[in-house]
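Listed below are the structures to be examined.
FYI, it's all coordinate maths here, none of it is from the lab. All figures in this text were calculated on a predicted structure; none of them were measured in a lab. Cβ atoms are built from the backbone, for glycine too; each structure is taken alone.
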Structure P
Amino acid sequence: MKQKIIYLLSIIALTVMSSCADYLDKTPDEDITLEETFGQRLYAERFLTDIYSYLPEEIHGNDDNSRNPFDGAADEMELVWTYPYSNVMNTGGWNATNVYRTGMWQANYLAIRKANIFLANIDKTPMNNDNIKEGEAAKNRWIGEAIFLRALYHFFLVRTHGPIPIVDYVMTPNMTFTSLQRDPINKCFDFIASECDKAAALLPPKRDDTERCRATKAACLALKARALLYKASPLFNGNPDYKDIVRKDGVRLFPDADSTYWADAAKAALECINFCESNGYALYKASSGKPFDTYTELFTNMWNVEDIFGRNMGTWNHQERLMTPNGFGGWSGMNPTQELVDAFEMADGSTPILGYNESDGGKVKTPIINPASGYTETGYAAENDPNGMWLKGVSNMYVNREPRFYACIHFNGKFWRTRQIQFYYSGKDGLKNSSLDYSSTGYCMSKYSDKNFNCATLTGATAKTWFYFRLAEQYLNYAEAINEAEGPAKAYYYVNQIRERAGLKDLEKGLSKPEMRERIHHEREIELCFETHRYFDCNRWKISETTCNTWIHGMNIGEGTKLNDDRFYIRTAREKRVFEKKHYLWPIPQTEVSAAPSLLQSPFWETTTGE
């Protein structure tokens, strides 16, 4: 008997109990049946392509529909407006009732359901090709893509919610969902890893530029490596806070600590690195050889050799406007914190700030400056930098920093496009110029930004890629895992490769395992900033109760009438953030738990009844 696909797809995985009326999903030609959809190659391929459309648009982490509140909820970013969900998280005001706004649970399970439907029906599809061998090869690639995507959407859920129900089958109208349960966290990670192995066997090593946004074996290996890294990390591996968390049937959801997980993660990361490098992937380097050009072009040179798996964002300019200072026609919306600015090293690789003296509950932070670094927070540059990184008159806070700083951060006095940026109060990009669109920290994000784009006319935009996986991450994944498994010896090479590309000296010899751990954590904070890693890294390392449960700072944006006005360059508290133990894992939307009580709400979250 034929069933209309409109009916099948209205049953959206776990959201069927509460929200199926909110969705109206159809195949490309509206009310056609599953039999008709998978009876034609064109329709089947469109169905697969639609599964890709659920990949989150993390490149613009300001709007809730991007499914990326993570940058704004980490200690690296402040968003000037009140409505982004990250700001609800930062006040501690998020809960199981309002978490639906992010779409995290609903969208990922909807994508998983569609992948399951595809995998259950693709064998019925005639490939309509005289070359039978080519047709079967294409079908196998499609199957590999769907398996990979299903694993990836499961990973997106696990990284936020921890143990989740593994759904690798088609849910039908006659199924009972009230007994649906979370699977143990190790089972979730092992499922993702095993699915990556299955998909990898069916996929090509890489794609040409016409298909670069489609899954590959390299992407499978990258996802597997990241999943196993998370599995080994303190949040999930022997976390004492979760040792007594059990399902209603008594099954433990979190394991005792097992140090061998680090070796598994290291093995997976090294396999990914070796495979990628033997198939044409590499750390991207600009033709000029300059580290600043390299790190800038890495995010604006579409489909470069470092890209393992990404999303084509086209010439869509929303994020450009979010990053661009208001005096240039932008919105000044994405504001790096002073804490991130402080973390960038000096040009010689030395650490400028060793820590802070704090008072008033962390509201007042005075930096402990490393005298050997040459860093100072007084005075202004006496001359222009010969490489153009800063101009005469810029605060010495921003002089002689590492190249990635200049590629990532718009700061007061930086030359951008046609003039110097003016974030001080009465400047062209300052608070006086706009009471709505202004930098709340005295900085704007410049990573990903295209110097040729004109915000005023909305012209000159260059096509962009958002990386879900890139090779540099795998280097750092391996370094972290092998350091925990064996110690620092094998980690040096991979960390130093990242630093060398950034124009920095190698790490000092003779580091202990804790010292190397600290250096790797720091390198991830800088190299991967604004790529949704920092939020999850701090969570899986179990340090968010420190990094995200305190005041964040910026410059004194309410003062200043000129570039060298000392009143602007005063560290000023911008927001007191709240992070509690329960925040390490997200709550499941309460409507889902109410409809399927066996799911259990996430640890330490209480049932909520209000917005």
Structure Q
Amino acid sequence: MKDPFINRKYVIMALIVLATLGLLVRLFIIQVVKSSYRLSADNNVLRYITQYPARGLIYDRNGKLIVFNQAAYDLMVVPTQVSNIDTTGFCDLLGISTDLFRKQLRIAINYSRRAPSVFLKQVSNETYAKFQEKMFLYPGFYVQPRTLRKYSKPVAAHILGYVSEVDDGVIKKNPYYKPGDYIGKSGIEESYEKDLRGRRGVKIFLVDVFSRIKGSYEKGKLDTLAVQGSNIVSGIDLDLQEYGELLMKNKRGSVVAIEPKSGEVLALISSPDYDPALLVGRVRSENFAKLLGDSILQPLFNRALMASYPPGSTFKPINGLIGLQEGVITPQTLFECHRGYLFVACHAHPSPLSIVGAIGNSCNAYFCQTYRRVLENPAYNTIADAYVKWKSYLNEFGFGSKLGTDFVNELSGFIPSTEYFDKYYGKNRWKALTVISMAIGQGEVGATPLQMANMTAAIANRGYFYTPHIVKSVGAGHTIDERFTTKHQIDIDTANFEQIVLGMEQAVTSGTAAGVKLKDIIICGKTGTAQNPHGANHSVFIAFAPKDNPKIAIAVFVENAGFGATYAAPVASLMIEKYIKGEISNKALEKRILELNLEGKISEAER
């Protein structure tokens, strides 16, 4: 009788054969056709060593190198290979304690006994040179090259920023970064991180079961080269920056200098400052904690961008411009100076004055009356409507909002809205006299030194400005964001700016700042003594020079120092002459400012 299951046997055998053929075909595809699968499988016997790129260099506007790179090394360890080493000799070579050695080795073991991990970060070039000669005595250790930032001069810390290792938060937000990468923090390093960082490379090595390197994988065919970051040319004049920091030593405040025709920042000083080299290498964390913990000097606080000051009398040119544009005054309008007008004091000077003389002599009464006329202008239905128009002019100059620079942490200052006054005084209950202190840059108004320098540049240009920026060009293509080449035109007639310029010229030739005039450079400036509710008044000065075809516009704030002509004006005059001529003619004035120590005066004000 024929076996009924005979056909089933052949079916099962056929299925087995087909399955075997399928597996063989699949293995052929994986191992021969698609090498990526093979590479993935080989990961267990391959070591990927990251090739970190050098960050781009940073130059000043004249081609002087400000920031470059120095060699450093991460010391790596494979715990299973560490045996029979002279621990004491090892620690002496690296300048570490045996306790630290044991701690770091435990961390490495907990991470992986066979996979490499960082044992010691950022070993200096000098230490590595000594260690390299005897590295053969310490199996299991090897070095991975890195670079650290180095500075040609100990200046411009607030401009440049610093570099630190990425944390988990950064890695989660940006998949480009991996543990061990570095990222720019603050200043140019942060603003232009994508340009400066370059692109990582990798080298792949074969390792044995003991994680020992046996050679390059595939003869290096799959290795990739690191690409150095783009170089940056900043707008900074390094010599001017260094000189400004010297002038502001032992003082608190800030200086911002701008090239009016381009908006490029020539110098940005925030004092007290710090040496940028303090935030490089293994000492960075310790030094950062010390700087951050200094609540007295606050060296990490960038006053030029983040401090909002009452501008004081340096605000008067703006109110004069608005008064002229709105037609409530003319160049011929005269006001008597009643000292104590509207309870606002003034100092001795000729009277009556036109707007040119009022700026030159800083007459409070003149600008209070002008401001009152602006807000009580019958062309508007209400005081609030006139105020909104006044505020719109300020917004055109960049007050009350961020300027949109390439600096990080820029503040907007403060120009109150009508809603603000409605809240505090009641709707339709506040009048021109309620806010009259804003006529002379006091009361609620607040501005950053950067904003005041930008305003000065706009006056120097007779009605326009370019957004202030710290970088002149990026990379070989010399690119720059188009927002920095866009002209911002202010809706005020050029003729009105000329009246303000004449007044600022008079302030320096024969007015409140006559003590800082120069023989062969016409400086147009305005002094200010900004009332400080928390202590002694601030010394303020704005200026540009030369009068025609201006090359520099500057704003100086010296905290708790009193009259603008006494301290801020000399700093500005010295920096203007230094930038335009390269040398100082008034050595006595320079010596007085360089030797001036206001820290004691500031301490008294704080008490």
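The table for this structure:
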| quantity | calculated |
| --- | --- |
| At a computed 3.2 (distance in nm of label points 7 Å out along Cα→Cβ at positions 103 and 599), which of P, Q | Q |
| Read-out FRET efficiency 1/(1 + (r/R0)^6) of positions 127 and 559 (r between Cβ atoms, R0 = 35 Å, to 0.05), computed value 0.00, structure in P, Q | P |
| Comparison of P, Q - label where FRET efficiency 1/(1 + (r/R0)^6) of positions 399 and 575 (r between Cβ atoms, R0 = 25 Å, to 0.05) is highest | Q |
| Comparison of P, Q - label where distance in nm of label points 7 Å out along Cα→Cβ at positions 567 and 591 is highest | P |
| Which entry (P, Q) yields the derived value 14 for relative contact order in percent (Cα under 8 Å, 6 or more apart) | Q |
| Source structure (of P, Q) for mean count of other Cβ atoms within 10 Å over residues 247-254, computed value 23.2 | Q |
| For Cα extents along the principal axes in Å computed as 80, 55, 51, the structure of P, Q it came from | P |
| Answer label among P, Q for the case where Kirkwood radius over Cα pairs in Å, for residues 463-582 alone, calculated from the coordinates, equals 16.9 | P |
